[in-house]
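Got some structures for you, see below.
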Structure I
Amino acid sequence: MVPPMSPPDLSQQHAVHTLYQEHHSWLCGWLRKKLGCVENAADLAQDTFVRVMTQRKAPELREPRAYLSTVARSLMIDMFRRRGLEQAYLEALMALPEPVDISPETRALIIETLVRIDTLLDGLGGRTREIFLLAQLDGLSYVEIGRRLQVSVNTVKKHAVRALTHCLLALED
């Protein structure tokens, strides 16, 4: 069983009802001019009156239109802020690369190629393989590789030539 409303609840309900009847169409028109959209204006007007009901200030309002427009403006700012965040999120999603779905045949060819490259690299000595990978994958210059490995640039060049020769001979096979 629902308990009967207390006198303050009845006066609040009556004040909101009166406020709604007297100012709802004005508020919808005001919001429509600001937003340029009838549907958004109607939604914000309803949200405004819900906010008024939850704040329980309707009986004490001296300037109801000023109060309603202030509440509605605050809700409008929240709406624009939320839309801005949603738009930024959608733009960030659109900037992500599309996932690539490859066929099982293509996947098999890629794996086979990687295995062949791994086998090819295993045919190189440890130092030669390291120099080759630093140059090819990391894009380091021979000088940078020499500094990193604490060897001369001539040593780096010799290992690079050895690695490239090994790769070219493997390609001929």
Structure II
Amino acid sequence: MESKLIIIRGNSGSGKTTTAKSLQNHFGYGTLLVSQDTVRREMLKVHDREGNLSIELIRQIAEYGKNTCKFVIVEGILNKDRYGGMLNNLIQFYNQKAYTYYFDLSFEETVKRHNTRSKKMEFGEDSLRAWWTPNDYLGVDKETTLTKDMSQNDVLKLILNQLQD
């Protein structure tokens, strides 16, 4: 089996988790979804700081998926400064069968999207501003930019079309 790695990144509230879960539902049984929030906040309960334990565990889970699952989806803010090295290593590990997506949205757009989510009561605009990192591209080959002008359906169609190559 030739596994494909899908990396979905962007600021909080941009649509990463919704997109990743939609893809997992589309691909169905055996699709591995590795969510940064689940690993970091729920499994390990660590803060998102340089060298936190979640970086290594995300890598290990994603590596497990190679040759085990047809699709492995890694999603989260995944700040380049902290997670970039690990993500680049995963891309190499998957023999370049990696598809990388970055939600490049304005701060105002992410606040707008955040306010439509159930999580809006957990944290607000001040937290979003503190976490905000604009233009946090990985700078890898074939990194695809997702913009505010793209609907959720547009994003899914784009990713599914690229995965057919």
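Things worth noting here:
- Answer label among I, II for the case where distance in nm of label points 7 Å out along Cα→Cβ at positions 14 and 30, calculated from the coordinates, equals 2.5: I
- Among I, II, which structure scores highest (criterion: mean count of other Cβ atoms within 10 Å over residues 46-53): I
- Here Rg and Dmax of the Cα atoms in Å was derived from just one of the structures I, II, and that gives 15.0, 45; the source is II.
- helix-only ellipticity at 222 nm (-39500 (n - 2.57) for each DSSP H run of 4 or more, over all residues; to 500) derived as -12000 - corresponding label from I, II: II
- If relative contact order in percent (Cα under 8 Å, 6 or more apart) is computed and equals 14, the structure in I, II: I
- Calculated for structures I, II, distance in nm of label points 7 Å out along Cα→Cβ at positions 54 and 94 is largest in I.
Computed from the coordinates by the stated procedures, all read-outs in this text should not be read as laboratory data. These figures come from a predicted structure and were not determined experimentally. Cβ atoms are built from the backbone, for glycine too; each structure is taken alone.
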